[in-house]
Structure P
Amino acid sequence: MKVNILASGSGGNCIALQSGGTTILVDVGIAKTKIEKRLLDVGIRPTEIKAILVTHAHSDHVKGLPLANKYKIPVFASDGEWKSIKNVDSENQRTIRAYEDFVLEKEFHISSFKTHHDAHDPLGFTVSDYQGNKCSICLDTGKVDDEMLEAMEFSNIYIIEANHEPNMVEVSDYPNSVKARIVSHIGHLSNEQTAEALGRLVNGTKERIYLTHLSSRNNMPALAEMTVKRALLRKGLKFDKDYTIEVV
């Protein structure tokens, strides 16, 4: 399975997954024209996109949904999130429930799981192909619970947010209400929370880890990477031997 992270962070999020000639997007949080350009930059024509999966309806995850209307792409989102999505033609709308499974284009087996964010009904996804790959996508969430871990276990690709370092949030110039939201159980994952989750999930079978949605003001790529590496080293796992990691 090929992964291209076209955008990541508070400015917008968009992930392209490819396998067996089928391409899907998870979230489209940048402008439609930017998505088209970035797809072409990695060798994907927008007409090849077979589905868009939406984790939740915040702007940095759905800004580019007019792409679906232009290319007649089905968009999958929870019933709760459709309440906030107004720019997708009805014929392209598909509603999914947490822990529902479906097969797409005879290539991807997709399942969803509940996450914890200040949206109506946010989801994470697992995407499996028929070459034996399983990719877990866990973006905006304030915590990772046992149900989420169970859904994501035995993946060989993890795309997960490492949003912030709590001490950096505390000394930032954000209003106290924003600080409280970020570190809450319906906010975003800290580096330590992400490292703890990956410490429970990664088994040293050459898993690929992508750390995403880093705050540009409350985190540093080297800090996020080091925190995860330290947690996995405590488990006896070594970078580049047992797993790889990329900070996006």
Structure Q
Amino acid sequence: MQDMKTKSIATATATALSVNVNKVALIRNTRHLGLPSVTTAAKRCLDAGAQGITVHPRPDERHIRSQDVQDLAELLRQYPNAEYNIEGNPHHNLMAFVEATRPHQCTLVPDSTEQFTSDHGWSFPADTEALKPVVAQLRAWGVRVSLFMDPDPTAMAAVAAIGAHRVELYTESYARAYGTADQDRVTALYAQAAQAAHQAGLGVNAGHDLSLHNLAHFVAHVPGIAEVSIGHALISDALEMGYSAAVVAYLDALGAERVSP
């Protein structure tokens, strides 16, 4: 199964970096001054070499707002080698944003309106019937479909069967295990999940709690990661380093030698 709308992204790394700018919006929303600017943050990250921008608009607009989604879509049109990824729950407000902006990729996430942050992936076969028409609609719009998934190798064939193009491996458990006695065991589970995804014809993304501390090890040991989506850690680092330096640091981490799918 081939990815749709895949760009020829010029990059020195095998794994693309998509910067999630939700946390920039979260800070901005604490005042009414429009600062810091979400679009300025995205532009500086793209100018520094990031290969994409990610947003996760939620119904309560606690961070990314409707206008941000539109403004970022317009910005990304000025960067033909970069990708726009909109993620969220398709049963909330996500689909209207995707229909209006037609991003390169839509990542479906099973979060509830009450969740502080995303904390689990889709479940198969339980979510199969609910996701089928959503995936079909996204494909009809020409949007690449990625499903947010726990590192479960047995679920990957079912994801492919409903027409998704990629999975995004939910990496919180990897981040918790990194540097502990469980590190090798948990990393191996992600490697098995990625390999199962590849065998099913899926591309593999990853995200959640990846940081400069644990990123290089992850991409070096988990095969064929096409993209990492990183927000909280990168924006936190940017507060100290600046956007450009933070992006360069993450791109350097992604340049580590890695295994092939």
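The numbers here are math on the coordinates, done by the rules we state, and not lab data. Just so you know, these numbers come straight off a predicted model, no measurement behind them. Cβ atoms are built from the backbone, for glycine too; each structure is taken alone.
When distance in nm of label points 7 Å out along Cα→Cβ at positions 62 and 198 is computed for each of P, Q, the one that comes out at 3.7 is Q.
Which structure, out of P, Q, was distance in nm of label points 7 Å out along Cα→Cβ at positions 22 and 38 calculated from, if the result is 2.3? Working through the options, I get structure P.
Ranked by mean count of other Cβ atoms within 10 Å over residues 70-77, which of P, Q sits at the highest value? Spell out each step's value before the answer.
Numbers: P: 18.9; Q: 16.1.
Greatest value across P, Q: structure P.
State the single structure among P, Q that was used to calculate relative contact order in percent (Cα under 8 Å, 6 or more apart), giving 14.
On the way: P: 14; Q: 21.
It traces back to P.
Of structures P, Q, which gives -7500 when helix-only ellipticity at 222 nm (-39500 (n - 2.57) for each DSSP H run of 4 or more, over all residues; to 500) is computed from the coordinates? Structure of origin is P.
Taking mean count of other Cβ atoms within 10 Å over residues 126-133 from the coordinates of each of P, Q, which one would give 16.5?
Comparing all candidates, it corresponds to P.
Source structure of the calculated read-out (mean count of other Cβ atoms within 10 Å over residues 86-93, 12.2) within P, Q: P.
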